[in-house]
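Structures given as structure tokens follow.
Bear in mind that the values in this text are calculations on the coordinates, not laboratory data. Treat the numbers as computed from the prediction; the structure is a model and nothing was measured. Cβ atoms are built from the backbone, for glycine too; each structure is taken alone.
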Structure 1
Amino acid sequence: MQDIRAIPTLFHADTPLVALKSPLTERPYVLAHLCHWAIEADVSLYFWSVGYRQVQQVTYINGQVQCTVVSEQLVDCIFPFLCNHHEPSWFVLEGLLKPDDLGELSVERVAELTDTFYALSQHVQQRVLLLNDDVPLPISLIPLIPVLENPLPDAEAVMQSVQAVCAQYPHLVKESEVPDLNPLMRACLGLPRLELRLALTRLALFCHDLACLATAMLDYKVSKLKGRGLEFIAQPDVPTGGLDLLEAILERDCSLLSPHAAQYGLSLPKGILLWGPPGTGKSLSAKHAALKLGVPLIAANWGSLRSPKPGQSENNLDFLLQQCGINAPVVLFFDDFDKGFAGWSSDTDGGVESRLANKLLTWMQERVEPVYVVATCNRLEKLPPELIRRFDTIVFVDLPHAGAMKEIFDLHLAKYFPAFRDSAHSPLSDRDWRRLLKATHLCTPAEIGQIAQKAAQEAFYQNRPGYCTVDDLLYQRSLMVPAMVREEEAILAIRNRAAFARPAASPDTSQWSTPQKRLLRHQAATELEPVDDWQVSQFVVSHGELK
């Protein structure tokens with residue numbers, strides 16, 4: 001889609017009607033550009049809106065857009081006025097393309113636009129720009145009215161606004177330091193120009209330095225984006241544990257973001273799909289992917305993108321992809337991706353799910369911005385095969401083995417208990433650890449974190465905060481039923497397909513692993529081959545419980 005700069009070319013090429021998709025807060029920006037182009041074309045510029053309903057002449061005086069009312073008479077129907085206006089002029093009409101309850105233009109509005117197109121085609125120098133935040137043109141009008149887009153400001157334009165605010169509010173920058181404006185600039189990306197200037201100038205009144213202003217701008221943007229089904233996620237408070245192979249994959253992908261890789265024609269991969277039972281650390285790994293890349297994490301709720309209002313679901317997805325492009329490099333995170341595609345191949349919702357899926361497929365295939373997509377799912381078969389193929393890597397995140405569980409326990413216990421922050425001198429003996437790991441061998445990392453948190457809360461209730469014994473942890477384990485027990489059949493169905501993806505963790509070689517066992521691989525075997533505990537677990541997943 002072409003942008004606003006194509007307007008004068010289209011007007012000079014005898015195109016009577018042009019539609020511009022732009023946030024309504026950008027009206028002064030659009031009018032300023034039209035003023036300059038109208039002066040060059042030696043025509044008058046007029047503005048009319050559905051709300052104001054008075055024709056105003058637009059001029060550009062002393063760097064400001066000025067609108068002067070031509071007549072006090074209200075013009076409820078602007079189309080006859082246009083057809084009877086013979087002075088060479090350009091008109092900007094705002095709000096005429098508002099869709100009805102079905103998300104479409106009314107039959108009457110389509111007829112008015114069609115008649116106006118043919119009527120204005122006879123006027124050599126009379127042109128109309130239809131300004132609206134959404135342009136739902138029907139197929140019949142697409143050949144008549146080209147649609148342009150007013151893009152969001154790029155990093156360079158945002159930096160100019162940031163520099164202007166710093167000059168206006170010198171208290172934000174200390175005289176003895178060279179200001180680093182990049183954090184503030186990144187926090188401002190994705191906002192329209194006028195909204196950006198208004199938010200910066202207002203928030204600067206209450207901030208004492210650039211870091212405070214960057215945080216305030218990010219909070220402002222997050223609160224705005226939440227209403228559109230997406231949000232920026234903060235850094236995780238606990239590192240991932242027991243996922244060494246997944247960590248290596250993320251490290252490899254992150255290295256391709258460097259300028260050195262670009263010199264060899266290498267770019268950031270399309271993304272990674274994390275698959276496995278719930279609670280195994282998939283979402284936490286996505287947050288760490290953004291942390292490794294040093295870029296924001298935009299979390300999109302696929303269900304929240306859906307809207308009962310016609311056309312709004314597609315608009316929400318367009319808005320999401322636009323935000324990813326303008327904030328790139330960025331990690332786009334879809335949690336529980338499979339739940340959003342339960343009915344993607346049916347028409348029960350009027351084909352909305354299918355259209356959203358196809359739009360996302362096209363974007364993932366053709367995008368050029370450095371956007372790293374991380375999606376998590378429990379049931380891989382629920383996703384469209386075409387979508388699965390868009391991911392460079394599929395990783396299965398399984399239940400942790402004993403060595404990984406020990407690592408995860410250390411990470412969570414260190415958060416609540418100072419004595420556990422030196423893993424080389426753990427307050428628990430090896431015998432205590434083996435008791436704990438045996439009791440929690442069916443627990444997910446999320447459940448291990450819950451055990452540590454509950455133990456910390458109980459210790460605080462008992463007036464011994466920061467102190468924990470193995471019995472405290474075992475007691476909390478006794479109060480829960482792990483998902484592997486509660487939903488055994490469903491989780492086994494997920495784990496049975498683990499061979500279709502790369503593992504997220506290496507086999508357990510720690511001191512906590514179960515000693516090697518002998519497993520009869522075939523009845524005719526004359527020599528038994530020793531296998532480790534991880535291989536035994538994989539065999540159990542595939543063939544059921546050992547007898």
Structure 2
Amino acid sequence: MSTHKKHLTRRRVLGASAIGVAATGAAVAGGTGLLSSASAAAFGHSDDGKNHVVDTGASLVFKVSKSTGDITSLAYKGKEYEGYGGKHSHVESGLGASTVTIKQSGSIILVKVVHGAITQWYAARSGENNVYLWTDKKDASFTATRFLVRLKPGMFPNTGPDTWIEASDKVIEAGDVWQRADGTTHSKHYSGKRTIDYDHVGFTTGSAGLWLVRSNHEKASGGPFYRSLLRHSNDLGAGLYEILHYNQAQTEPERFGLQGPYVLAFTDGDTPASSLSHANLDSSWVDGLGITGWVGKAGRGRVAGVGLKGMNAEYAYTVGFANADAQYWARAAAGTGAFSCKGMLPGTYTMTVYKGELAVHTGSVKVTAGGTTSLHTITVTGDPSAARTLWRLGDWDGTPGGFKNAELMTYAHPSDGRAAKWTGNVTIGSGAEAASFPAYMWKDVNDGILVYFKLTEAQAAAAHTLRVGVTDAFANGRPRVTVNDWVSPLPSAPTQPSTRSLTTGSYRGNNHTFTFNVPTSAWKTDTSQYNVLKLNIVSGSGGSAYLSAGTSFDCVDLLA
């Protein structure tokens with residue numbers, strides 16, 4: 001896919017980067033990409049021999065290839081935006097020879113593209129500068145599920161961490177991570193947003209905007225905190241993505257079935273209308289179109305919860321629902337924890353309550369078509385932060401937030417010139433300990449970090465449990481600990497994604513807690529002396545430097 005071969009707390013902010021998901025800047029130089037014909041005249045469609053030409057009756061005219069189903073033209077107010085590198089906009093990496101049909105039903109034009117296990121749909125509504133899209137995928141014969149909108153170079157400002165300059169930037173990893181002369185790193189992976197954090201992604205000049213408004217992702221995989229590429233831009237072109245299954249840093253199996261609508265929207269520079277977002281979209285007009293797999297409002301249900309008891313007020317809470325066929329989530333209200341999740345397909349779901357990104361409660365809930373499943377107050381009892389400790393680095397929330405370089409790593413490579421040194425030891429009680437502890441540790445970069453701490457005579461007279469929480473791992477990297485002269489057993493590797501993650505803007509894997517039972521004999525008997533905890537990364541695989549075996553930390557603490 002390369003064009004080149006409040007943390008959720010007040011203390012630990014893991015915000016998306018300064019890039020946001022929209023770039024702003026000066027208007028594109030006049031005349032670039034101008035078409036010979038004027039903009040839209042009347043709603044309808046025609047045939048130019050190679051393409052179905054759809055006039056929205058507004059300011060947008062788009063074309064769909066009759067042979068491949070690719071979008072081959074996006075002309076807004078007479079200016080062409082579509083295509084780069086001889087390629088067009090399409091599902092997956094392009095379907096190739098497909099069966100493409102078109103029909104008009106009053107104020108709606110619908111294009112259907114069929115290729116093997118995939119059916120792609122496009123719809124236009126009279127008077128709108130939007131293209132509505134659906135993807136129906138039946139099996140894993142294609143390795144990914146995505147739609148890529150390819151845009152001509154120079155149409156929008158080329159700024160942000162997910163943009164680069166192929167003519168001058170240097171490739172430093174896998175053909176898709178770039179380094180600029182100033183030491184900053186850039187990649188299509190560095191959009192810095194979790195799925196729950198955005199409704200749309202796009203570009204604007206201030207006078208013209210092009211946006212991809214995401215679907216509800218009910219057939220996607222990865223949950224509310226999944227991070228994936230959203231857009232890219234360079235001197236050769238730009239792209240917008242609807243990623244449903246990318247097979248990178250994935251934590252669950254792929255889902256199949258109809259997904260959508262997601263919307264390609266042109267504006268006069270503003271962000272797209274909020275009425276297009278998945279939570280607000282009135283899709284009743286879709287019910288009679290005959291889109292295979294479409295389930296309208298009447299066939300869906302809702303879950304409503306009175307609230308959550310036992311919340312930590314410093315954190316945001318999310319309630320997720322998932323089964324093999326669909327996924328959903330809802331934000332819990334601050335204070336009460338009340339939540340409501342609508343538009344769910346019928347079925348039985350695992351319900352998970354997240355403190356930040358850490359699962360602290362699970363249950364089961366059944367959804368019926370046309371019904372509301374009401375839940376009484378849920379008491380959160382699985383928060384590891386409730387345990388009494390002698391000391392704690394960070395806090396349990398399922399993220400590395402608050403640790404050194406954590407925020408930067410959602411939109412930069414670990415080698416970025418803005419990153420603080422990954423090495424450096426920590427002394428408990430010195431102040432700002434968490435900010436001195438690295439968010440990530442690699443076998444070949446900063447292995448062997450030391451944590452110094454003292455114990456009282458009474459504390460040193462007892463065995464204690466050391467907990468090391470991680471959010472992800474690369475190449476089976478996992479921590480092994482040494483306390484003074486005592487060395488822990490070698491821990492087993494938990495299940496984690498097998499692809500890159502720590503270098504591609506994501507710490508999101510499967511949260512796991514390693515528990516080490518440290519005996520009394522391990523401690524220093526002289527209470528004036530520091531005990532020394534050493535953390536090493538162990539693994540039988542991995543490459544070198546930042547692609548050596550590694551892990552990302554959630555929290556490290558010693559229980560009382």
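One of 1, 2 was used to calculate helix-only ellipticity at 222 nm (-39500 (n - 2.57) for each DSSP H run of 4 or more, over all residues; to 500), giving 0; which?
Checking each candidate, the match is 2.
Using mean count of other Cβ atoms within 10 Å over residues 366-373 for the comparison, can you identify which of 1, 2 gives the largest number?
1
Upon calculation of FRET efficiency 1/(1 + (r/R0)^6) of positions 382 and 510 (r between Cβ atoms, R0 = 41 Å, to 0.05) from the atomic coordinates, which of the structures 1, 2 produces 0.75?
Comparing all candidates, it corresponds to 1.
For mean count of other Cβ atoms within 10 Å over residues 62-69, which structure out of 1, 2 has the highest calculated value?
Once mean count of other Cβ atoms within 10 Å over residues 62-69 is worked out for each structure, 2 has the highest.
Given a value of 3, 17, 25, 24, 17, 8, 3, 1, 0 for P(r) over Cα pairs in 10 Å bins from 0, in percent, point me to the structure among 1, 2 it was derived from.
2
FRET efficiency 1/(1 + (r/R0)^6) of positions 198 and 422 (r between Cβ atoms, R0 = 35 Å, to 0.05) computed as 0.10: which structure among 1, 2?
Among 1, 2, the structure yielding 0.10 for FRET efficiency 1/(1 + (r/R0)^6) of positions 198 and 422 (r between Cβ atoms, R0 = 35 Å, to 0.05) is 1.
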